[in-house]
Structure 1
Amino acid sequence: MTDQPTAKSSEQCIHHVGRNDPPYLFHCGENFETHHLPVGTRVIYPKPPLPGIADVRGAIAHAIDHPMGCAPLAEKLKSGMKVTIAFDDISLPLPPMQRPDIRQQVMETVLDRLERAGVTDIEFICAVCLHRRLTPAELKHMVGPRIFKRFWPDRLYNHDAEDPDGIVHMGKTEQGEDVEINRRAAESDLIIYVNINLVTMDGGHKSVPVGLGTYNTVRHHHNVHTLMTSKSYMDPATSSFHRSCDRMGAVVAKHVKIFTIETTLNSDTFSHVLGFLQTREANWSTFDKANFAANRFALKMLPGALRRKVYQSFSAPYGLTGVNAGMTGPVHEKTLDAVHEQQIVDVDGQADIVLIGLSSIGPYSVYSILNPILVYCMAAGYFFNFYRGKPLVRKGGVMIVVHPLEYAFNRTHHPSYIDFFEEVLTQTTVPAEIERRFERQFAENEEYIHKYRTSYAYHGVHPMYMWYWGCHGMDHLGRVISVAPKSEEAAKRIGFATARSLPAAIEQAKDFLNMPGEQAQITYFHNPPIVMCDVH
């Protein structure tokens, strides 16, 4: 929902703040703020949503029947074969889709093909890797009532990366990387992987060997060296992380057949009630202004837990922009093209100071809290890496983060995060040292493993990986400043400086860069929806 132009030109996404401009919206935490920005500040807006495909079921059927690089799915099927359908977890899309989820529609179409061919040995696996398990309600929302009623819980379930009997070692890559995946999937005649590619980091050969993998596998690319040598995690062509996933995918493909189905969505992220979030401030109607004020007031008045529940109840009316099926490599190339068409904005030159507002919508905080580690990861890991070419902010520049950073954790979802924050970061914040001294004991901790397997906890090693995820960004940036955090202690522990207000943060950044007055180039990275900057 938007009243912005529907043209795809990047020029329409760049605006420079004038003297009479209204205050600019910052989507931060579980609420919204507005701030006046210095004259001349460059504002980078997302592209307007691309048109969604009207006949979704028809597009899915066409992709399955006209795949890339291989025979149609129907020709691969025969009675008596074993088929495993794997699919992404709840970490995407963000916010969750309005029903029906596109994965439901894909899986129901696939299931019809399997039944037509007489295939009865079918299981559905949510590819959570080291993420938390999905609850039955979350799985039902994703796969739909038809599949849930028929297959849950024996033939629809979460992958268990710590099941000693449920994992198979597939071999090693030419660089000695172990490749382990789910036993059911490995022993199937065919794996059908159903994906949503919300960002360019996901999909491709990251799906099976990572989503259905283990700690022993992901440690080879979720490590400091790999992430420090990846120019951008969102640009697979320059990413050591993705090269490792590609090598692992090649190993898996030698042993089991994979039929990949990838989908892409437009940026229609907010329903009518939050439509002002996708409308430029200068174009706000009287209704938009009133809607903004009402939402901000209502959310602010709610107690924290209830505010999070209300905020995270919003779902997105995404439109489908593409669906491709077949061999993983060629399918993913088309997928990346579609994501780029929606998200890429051409940007002329790097900034000295970049401003971002961080909402609490994150891949690891769904129905949870964006704790300090996740704030760090979202800022220095995800948002820093939303670029192709060069980072949006120059080497040694400053990132200013607007988010109500709290000293708060979800004890069910993030038990090892608490211990990492209290016991590890109080000793060292150096990623390589953390990796050397602490990773194994967190990864192999029996209590964390038990909670991962039986409750809804992220794997014990997960906070380490979130810390490593920010190492490239923190190494590049000269300073990160948190604006008015609720916890100065939490900000300090994750390595962020603090300022009482956005103007004070901007002045602090200029002083740090020794750029007084209006010399500094300031850029506001206006999100959500997602923006991918192609910086020249």
Structure 2
Amino acid sequence: MSDWTWWKHGVVYQIYPRSFMDSNGDGIGDLRGVIDRLDHVTELGVDAIWLSPFYPSPMDDFGYDVADYCDVDTMFGTLDDADALIAACHERDLKLIVDFVPNHTSDQHPWFLESRSSRDNPKRDWYFWRDPKPDGSLPNNWLANFGGRTWAFDEATEQYYLHLFLPSQPDLNWRNPEVKAAMFDVLRFWLDRGVDGFRIDVAHMIMKDPELRDNPPAPPGHVSGIQARMPYDSQLHVNDKSHPDIHQVFREMRNLVDSYPDGYLVGEIAEHDLAKWILFYGDGDELHMPFNFSLMLQPWEAAAYRDVVERIEAAVPDHAWPNYVLGNHDVTRIATRAGTQERARIAMMMLLTLRGTPTLYYGDEIGLTEADIPAERVQDPWALREDGQGRDGCRTPMLWTNAPDGGFGSSEPWLPLGPLAGTTSVAAQSADPESMLALTKALMALRRTAPALHRGSYRSLDGPAGCYLYERADSADRLVIALNFRSESVTVDLSGDVVLSTTLDRVGAVDELVLGPDEGVIIRV
């Protein structure tokens, strides 16, 4: 790699705006709230923010049902606030990545309202409209991500329309050149305002089988995503996503984004077949990165993490750059999946020292855990349609202080505060030199200053059972990361100078490394 641009060596920080900071006391986080807390982001040492949707929306899927791609929902602020956020980020040398939701719109989007108004409306083919089969059954057997079938019947025009998610999220027809042109105009709108890149929601779904053929049945035990979902996982989803034509669309999208300085595209690609996932890099002319969710799928075992990193390292071509993520707005918090705060520290050390670009989910820097949401407070449409599948627990408000409102800015936030409210926060951990926040900042600082970490090579090393050891090296700088996944001490045949430990209480030379239970150490050798 010869050109070390920000997205190759930097760290991305995801903000879920509803839950970050409420600037006006209405219970919902907003863009001004993000601006008010940007100093925390810069103090962490990250390079870019990924901001989840803030567009006008009925909020059936909390902004992933877009009613206007080129404006800001009033609950989040105004376009002036968006411009102010872009400027505030750039003043702090932060890049701003925004969510782009190309697969579907809201059923309240003007395009869909026109499309459903009559069968001969010029925008009819902007969406997928089909007659029932001769026997009166649905056009095909596809299953929706949030439960049920993918076809909703429109009484007025007596046809079905396609929705891979909620019925209020009709799918756009990207095979219509007018749709593609309109969506590319959306990208230009935000790039022209100064946005630095896009996280593409369900990027792999925008191109389906042209004939909309049935999906075949799945073998027993098949899991299509991060967790098992039935009946969705009863099918192999080969015709409702990832048609080969998608790669031409991404080449054109990349060409557009590359015409702006430092443009960046990262796609949500829920494709767990590495051979298919790797195709979204193209020849360096498609996505800058397809999001790599593989670490989120692993049990808390050293061998499992080592194996998946080895496979990613072997799969990523020389012209591409790997990336890793341990949490986001759709999955259980890493501190809960790992089981303890000590293990969450190991996870943070691993995320920030592997080769590739890490994305950090807000709150993980203070070890936020999953919340158990009371039934009467559940918000997630997935949970309301399919019991037990909700994502509210990882979307709770950020804890800024130990005050009753967590410093979020409202006494009754849209979701209850998580289980750590009143016991930990950014303010409390900022005063503790051995806190999770202190560790995160120390790892960020080391990553920025040590060439071995932000651009060096990766090589796994042999070690005791239950430990994951790997080397990061660049020229004369050689670091070894030793992570003990066991709840007992272990001795590692390794000597050198301790640079950083997850306990933040170890420095100096060691002739033989003794790792404590659930401890990680970085050694310069």
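If mean count of other Cβ atoms within 10 Å over residues 86-93 comes out at 21.6 when worked out from the coordinates, which of 1, 2 was used? Label of the source structure: 1.
As an exercise: relative contact order in percent (Cα under 8 Å, 6 or more apart), calculated from one structure in 1, 2, equals 21. Which structure is it? Structure 1 accounts for this read-out.
To test your reading of the models, identify which of 1, 2 gives 4.5 for distance in nm of label points 7 Å out along Cα→Cβ at positions 134 and 254 when calculated. Comparing all candidates, it corresponds to 2.
For distance in nm of label points 7 Å out along Cα→Cβ at positions 102 and 174, find whichever of 1, 2 sits highest and give me its label.
1
One of 1, 2 was used to compute distance in nm of label points 7 Å out along Cα→Cβ at positions 326 and 406, and the result was 2.0. Which label is that? Structure of origin is 2.
Match the computed value 0.95 of FRET efficiency 1/(1 + (r/R0)^6) of positions 38 and 422 (r between Cβ atoms, R0 = 41 Å, to 0.05) to one of the structures 1, 2, and report its label.
Numbers: 1: 0.60; 2: 0.95.
It traces back to 2.
A value of -6500 for helix-only ellipticity at 222 nm (-39500 (n - 2.57) for each DSSP H run of 4 or more, over all residues; to 500), calculated from one of 1, 2, originates in structure 2. Ranked by distance in nm of label points 7 Å out along Cα→Cβ at positions 278 and 374, structures 1, 2 are topped by 2, which has the highest value.
In terms of mean count of other Cβ atoms within 10 Å over residues 118-125, which of structures 1, 2 is highest?
Of structures 1, 2, the maximum of mean count of other Cβ atoms within 10 Å over residues 118-125 occurs in 1.
Of structures 1, 2, which gives 2.3 when distance in nm of label points 7 Å out along Cα→Cβ at positions 366 and 390 is computed from the coordinates? It was calculated from structure 2.
The numbers here are math on the coordinates, done by the rules we state, and not lab data. Every value quoted in this text rests on a predicted model; they were computed, and no experiment measured them. Cβ atoms are built from the backbone, for glycine too; each structure is taken alone.
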